[in-house]
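A.B. asks: Each structure below is given as structure tokens.
Any read-out appearing in this document is the output of simple, stated calculations on the displayed coordinates, not a laboratory observation. This is a predicted model, so every value here is computed, not measured. Cβ atoms are built from the backbone, for glycine too; each structure is taken alone.
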Structure I
Amino acid sequence: METHLIYYHSPETALNETQILDYGTDDNGFFIIPQESCYFPGGGGQESDTAEITIGNTTSPIIKGTFNANSLKIYIDRQEIEDNAIITLRIDPIKRAVNSQLHTAGHLITSIIYEELKLNLTPINGSHYPSNSAIEFDTANTVQNITIEAINSILDTLILQKLPIHSKVVSTSSSDYKDSFRISHFTPKADTSIRLVKIGKYLNYACGGTHVADTAELQGIRVLKVNTKKNILKVKYGF
């Protein structure tokens, strides 16, 4: 029972009608499993969408979403549901757009540091929340000569180039995944499917979040602060 994730390939989609594949109750409450979903439940450093669901004549806020294998469980207040009912999912498009911009910017800034500035650092954490957008790297006790101006200069150039953002789902045994950018402390299961996101010429990233169509949509995003503490380089960014 697999949910088709619309936001993987159409992150601008803010509404979709779909069929309920299943519903029930678990330790987290009452849930439905949709056949398709524009709703992103959060994860990978990105906050969840603000969303609502309409079933029949009843519209309810979505409390949260979780994955069970390839099925998306969407939790709502308990209500009567007919088998195979048709539902409507709606997300806040403005919040989605901001979250997508910040997530893509986090990837691009990491690519600038690793591939343009040639700093052999290991990313250990990424937060793409509007209130705290930052990338953290393990410096391995090496001194890093990196400035806000250096990153922002390259960032401005890449934004003007309107680099396209593409994604695809591949096997973890594929060469695409083996040649992708690796994040510390992330090891997917062997011989499973994983989504890769690529910005222009830069390395693929394993990522389940939402992204913009091209880097022109990142206009206004800047690196705001760079500091190193206890061998951790932290790069904060935002609008």
Structure II
Amino acid sequence: MRTVLTLTFLAFIVAPASAQESALSFEATTHDFGTIRQGVEARHAFVFRNAGDAPLRLTEVKPSCGCTTPHWTRSSVAPGDTGRVTAVFDSEGRSGRFSKTIRVEADDGQATLTIQGQVEPPPIEGGTRIGGLLVERQTVDLGAIPVGERGRATVRIQNVSEQPIQFTDTDTPSNMVSAYVPSDPLFADDMDEITVLARAYGMTAGDSLSYPITLTTDDEAQPKKVIRVKGRIISQDRAESKR
């Protein structure tokens, strides 16, 4: 009987401690920026409160990638007072949907903050319309490619029709070049990128390459869209001298 009473008493003591909440309490842990223009520095302040009865200090604030910079309250926060963790997202050179996190550690509690949104690239100026697709440039010049290496470039595209456009296939006359197209449908006014690669394998300095790449889509106006990739091959020594 004494053993049962002792265990019951210990459970009564331990249970409240295990259920006790941490002192670090955020008003919200997720923020959606919506759509922002590429190049804009977006920022949002997450507000937290010290829900404990002792001073609270943030010990570590770590973002998930270098595109996000956190700024936070460095001093101790008194019980009942508030502090901030400000997330700054650099959208330069980025496009499409993003979701980034910031891990926050305190001397009494922890939390994960999330920022998300959609980066809209700048409008395509000029370009060539092929059916319902506006292509930034139809000829992609990769410039100098060192022997044995690869050249790479991206081409921005936009659906300027009223119907979704889905890429279904890519075709090249040589394995020296390839293209990577969006896997999801491109809806009206949406923008995305095509990545083009050229390989200078088995080639010698002074050679050049020029190949068409045929992109097949379900665009009723013009299903097949052709872009051309070109470049010139240089020696490794010449490439090193330019670096």
Structure III
Amino acid sequence: MQICSDLSVPHVIDSNLIPFVDSPKKGVQRRMLDRTGDEVARATTIVKFDPFVKFPRHNHEGGEEFVMLEGRLFDDLSGEHNPLTYCRHGMGTLHEPWTTEEGAILLVKLRQMNDLTEAPITMIDTETSNDWKKDLDTKRERLDLFSNTKTGECVWMEKLEAGFQSDNWVVGQGGEEIFVLKGDMSFENMDGTDDENNKNNCTKGFWIRRPTDWAGRKFKVTSENGCQLFMKTGHLAMELNDLPTIF
């Protein structure tokens, strides 16, 4: 299966318009954003757990990264995950997740790691973290979640205040990926081109991917009502081992 699998192609997709499809596990459904492979796949997916579902214990040889979007998830490896919790399960980790009466919806990235020395668990409750850094001049806050100098991967969240405007939003090295967690953001190409990446109004659930050769490209970004974003750079340039994983 190939879905948005060419990493050299930019995408702006409203995930709310993608229907959930059943996974092989009863009570678990998926919205596939990008995917290379079938059940063994490099994938970015929105995963929905029905209430009272237990996913069988499994191994993530290529690693797993996720952000809780709604509900609550429990896991025998990393514990309880509330909305907007960020988690990484490193390469080779084993775990068994389950839900209770709330069910859960997650943004999940699979088989997108290649550093076996990475810690087996990284987990941050972004709602309660005291590590948000605010820039009063730009109406912008940032919470660093993960970085790896060996691979170039960098992961963080941003909050843009209502009325935010910047003419200097620059795509990072190694490409850029954004998922809108709350609110709204709009962006406009600063180089005058007019394509699907121009003049988009992106609300909760929008997924944006910009390729590695867009590094340094500038956008005008605004947020009328404020927003919260999950962001990654560097990972699209990584060479990944051909390792199996499931979800």
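A.B. asks: Which of the displayed structures (I, II, III) returns the greatest value of volume of the Cα convex hull per residue in Å³, for residues 135-222 alone on calculation? Show your work: numbers first, answer last.
C.D. replies: Details: I: 120; II: 90; III: 105.
Checked I, II, III; max of volume of the Cα convex hull per residue in Å³, for residues 135-222 alone sits with I.
A.B. asks: Further question on the same structure: Can you say which of I, II, III returns 0.98 when Cα Rg over 2.2 N^0.38 Å is computed?
C.D. replies: Numbers: I: 1.09; II: 1.56; III: 0.98.
Among I, II, III, the structure yielding 0.98 for Cα Rg over 2.2 N^0.38 Å is III.
A.B. asks: On distance in nm of label points 7 Å out along Cα→Cβ at positions 207 and 231, which of the structures labelled I, II, III is highest?
C.D. replies: Working: I: 2.8; II: 1.2; III: 2.0.
When distance in nm of label points 7 Å out along Cα→Cβ at positions 207 and 231 is computed for each of I, II, III, structure I gives the biggest number.
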